[in-house]
Structure I
Amino acid sequence: MLGEYRIEGRGAAEIAAGVERAVGAGELVPGQPLPPMRELAARLGVNPNTVAAAYRILRERGVIETAGRRGSRVRPKPATTGREELRVEVPAGGRDLSTGNPDPALLPALAPALTAAAEQGDRQPVRYGDDPVDPDLVRVARAELDADGVPEGPVTVTSGSLDAIERVLAAHLKPGDAVALEDPGWGSTLDLVPALGLRTVPVGVDDDGPLVDDLRRALESGARALIVTGRAQNPTGAAVTATRARALRAVLRDHPQTLLIEDDHGHGIVDLPLHPLVGVTRHWAFVRSAAKAYGPDLRLAVLAGDCVTVDRVRGRQRLGPGWVSRLLQRAVVRLWTQGAVDRAVVARSYGARRDALVAALAERGVAAHGRSGMNVWIPVPDETGAVARLLQSGWAVAPGARFRLASAPGIRITVSELTAQDIGPLARAVAEAVRPSPARVYG
């Protein structure tokens, strides 16, 4: 059953650690079944409860999954091998459109903001026990949240969107709870949820956001939380419309105990209005990251939420990193308030590239999605073949497996560094990759 690998150990933690090491090293592969608990206990000479505890540790760490009578097996994507490992090697002279990075030319210079923040820090050093959140950042962020219709609530700061999402989930859920996730959706979230010992429940997405009936089924089946992207959804570019938002809020009102997390990572690069869902459930969190508009290395996101959620996040943060650098917070305040980024220009730039590629693909009979943000999602019949054929043409794109739970195959193209001259050749290559000629496939 396990090939050449032998599970060893006497205690639950030791057995679990051995299995996790084997998964990380590739000695136990995704989907590989593990021995029944009593069988492994007899082989190791330990109590079956010890093996049961080891398997429980592995489930909570997102390494294995248990399917009733079918037993336990290594997860299709265990937490030790994140979806970002599904990489493509860019050929020499090729173009890498797989990363999801913003266009460096549209990012602001950080030196002036960081210098000014450092000078302020020299005058007013931050010390242990000081307020972990810069009051100017709270003021600026809260004003923009108010303008976008995000409900009143306390504000704190985390080290990026994923950090915020992890802390909010951990503040409310326990291993085994189910989380409704957009499908296709952000690969990092699809990895994070099972790594926390939580179960994933897919919710389909179209250009207008999560599908209402899918969300209703997910919540009626017991999902305790929902993570949704209001605009610039990764990978599809979906943006929640006013009509869709009303319908989703109606479903959420029927399930007021749902933990609702809304990710607005597209703030600053999207010109579509926000239609927030937060505020209709008892516990909620709204996350706004600085990464896409100001640079991925600014590991900072503003988190607003209900009082209990924000208080729990702050309390757990105090026991770990303590706070997000006030130096970075002050730098972000300057970037936000001094117009370091012309948001309208950035949004138009990404929009022009997306629209041009989607239109060029449509002319060639290829359907594509990209309503907002910096990505275009293209459904394909054969994901692996399409990625491979595009690589042969000199274009590296992201395989849809990074972003899918149960949805159909696709590929994601990041448009942020495309030029007008790239659009035609890329569209032709995609059309050929999606619909290759019989001769190209078979001979």
Structure II
Amino acid sequence: MKKNITVLRGIALVVGIMIGTGIFITPNSITRRVNAPATSILVWLAGGVMAGVGGLVFCELGTMIPVSGAEVAYLKKIYGPLPGFLSVWLKHLLLGGMRRAIGVLGFSKYFWTLFYENPEVEVNWWVSKLVALSVLYIIVALVTFKPTFILKCIVFFTATKVVAAIIIIVAGFVYLAKGHTENISVGFEGTNTDAKEWGDAWNGVIWSYLGWDQICTVTSEIQNPQRNIPIIVMSSVTIVTVLYLLTVISYHIVLPLSIMTQDKAVASEFGFQTMGDAGKIILVLSVVLSALGNVQCNFLTQSRYIHSGSVEGFLPSCFGLVSKRFRTPIVSILYLTGVTSVFVIVGGIDDLISSASFTMVPFYTACSAGVFVMRKTHPDIPRPYRVPLIFPALFILFGLYVFINPFLGGDWLISLIWVLVLLLGIPLYYLILKNVFRLEFLGKWDETATAFFSRLLNCD
């Protein structure tokens, strides 16, 4: 595939993925869990620190192993093919659709606030799902047939997100300058100390910062990746962390705790409180565009994950097909469209966020441990960037906490199910990929499917 991604486009891509719907959806649930404005702000700061730590880890891995696929390629190189396959199996084949589903569902949630005071009650659930699916399919068409146009749009949508955050920041601090300190002055008072609630708050923060790794999924399309990947990652994380912190502070300046702990479209409520109906409309439109940009970015990177999984030998060959005309991994895109559609239909935003955070962090943790493994087993591999070892160690501890926490409360059954689904990938790997029983029809099916899609979609 072509090397279309410059530093600017790479930063726009990562910022575009990170600033999706998270900062406009999760502040309510995070505040509800910790129950204090200052504590909420502290959690968001810690989230930015951990995103930076993870980004630095992936800088070393991405410049040392300069191929697309991020942790798929890294896990295979570090531990062997089975861990790489498990990453493809759970995170991308099954759960990758969660992020896109949350994006289009977030679009639908804010879209209806333009017309209704309480859309959760006034709008039928199936109407919201239909709108979300319609937006999804429009994005799929653009990602498939207009990839260069999408890269240009990413810059525009990223600018829209940043403008929305700046509007909130400016409006919030103007509100503060007028002497309104009653909401933010609550500080740490009433902070919830329940460990399980804090873990749930972390799920929202993790989700909101996800995307710091995504530039490594398109490494082969980046110009001068050894030099540009660290620049892109650290610039993006810094930009997003500053914007998030100032945005959350503004939320807490304007909105009292009683509103911040409700399940409302927080940016819409903020716009109405500070600027009336006009402010509400401006911010809702900005969030809607933000959601569109996030889903576009995610389709671009996730389709490369699936493509990489096929190239690495983890998936059927048909997933590695690329359109001759459009130079996009069209089979991977179509598969992801189907998975995303299922999650849009059956999932709710909060449940999807919790599951996405829980299932993604273990793979990042394994990559962090891989830095130590590679320093020991492959000390002579060129490393254009070397991360201080305190950072992967810190991320490992963080990942273990996130993984263990759900089992301390009432959500343990759902988490256990996802663990069992992950373990199901082990027999699938040996039965299908390794073909331990030498089932000849599996190879024939793969060849037949690849030939069929190659002819049907004009791929090579």
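Computed from the coordinates by the stated procedures, all read-outs in this text should not be read as laboratory data. For clarity, every value in this text was computed on a predicted model and none was experimentally measured. Cβ atoms are built from the backbone, for glycine too; each structure is taken alone.
Among the shown structures I, II, from which was the value 23.9 of mean count of other Cβ atoms within 10 Å over residues 105-112 calculated? All intermediate terms of the calculation are to be shown ahead of the outcome.
On the way: I: 14.2; II: 23.9.
This figure was derived from II.
Identify the structure, out of I, II, from whose coordinates relative contact order in percent (Cα under 8 Å, 6 or more apart) was calculated to give 18.
Numbers: I: 18; II: 33.
This value belongs to structure I.
One of I, II was used to calculate distance in nm of label points 7 Å out along Cα→Cβ at positions 233 and 425, giving 2.0; which? Before the final figure, lay out the partial values.
Details: I: 3.3; II: 2.0.
Only one of I, II returns 2.0 for distance in nm of label points 7 Å out along Cα→Cβ at positions 233 and 425, namely II.
Ranked on Cα Rg over 2.2 N^0.38 Å, for residues 137-176 alone, which label among I, II comes first with the largest value? Could the numbers behind the result be given before it?
Working: I: 1.41; II: 1.70.
Largest value of Cα Rg over 2.2 N^0.38 Å, for residues 137-176 alone: II.
Ranked on mean projected area of the Cα convex hull in nm², which label among I, II comes first with the largest value? Numbers along the way, then the final one.
Values: I: 24.3; II: 21.6.
Going through I, II one by one, mean projected area of the Cα convex hull in nm² is largest in I.
Quick check on the output: -0.81, -1.00, -1.06 is log10 I(q)/I(0) by the Debye sum over Cα atoms at q = 0.19, 0.22, 0.23 Å⁻¹, for residues 249-328 alone, derived from one of I, II. Which one produced it? Display every interim value, and only then the final one.
Values: I: -0.94, -1.09, -1.13; II: -0.81, -1.00, -1.06.
Of the options listed, only II reproduces it.
Who wins on percent of Cα pairs over 18 Å apart, for residues 153-288 alone among I, II, i.e. which is largest? Write out the running numbers ahead of the final one.
Numbers: I: 49; II: 65.
Result for percent of Cα pairs over 18 Å apart, for residues 153-288 alone over I, II: largest is II.
-24500 is what came out when helix-only ellipticity at 222 nm (-39500 (n - 2.57) for each DSSP H run of 4 or more, over all residues; to 500) was calculated for one structure; which of I, II is it? Don't jump to the answer; show the numbers that get you there.
Numbers: I: -12500; II: -24500.
Computing helix-only ellipticity at 222 nm (-39500 (n - 2.57) for each DSSP H run of 4 or more, over all residues; to 500) on every structure in I, II gives -24500 only for II.
Computing distance in nm of label points 7 Å out along Cα→Cβ at positions 57 and 281 gives 3.2 for which of I, II?
On the way: I: 3.2; II: 4.6.
Label of the source structure: I.
With Kirkwood radius over Cα pairs in Å, for residues 41-256 alone coming out at 21.1, pick the structure among I, II it was computed from. Let's see the in-between values first.
Numbers: I: 21.1; II: 20.2.
Clearly, the read-out refers to I.
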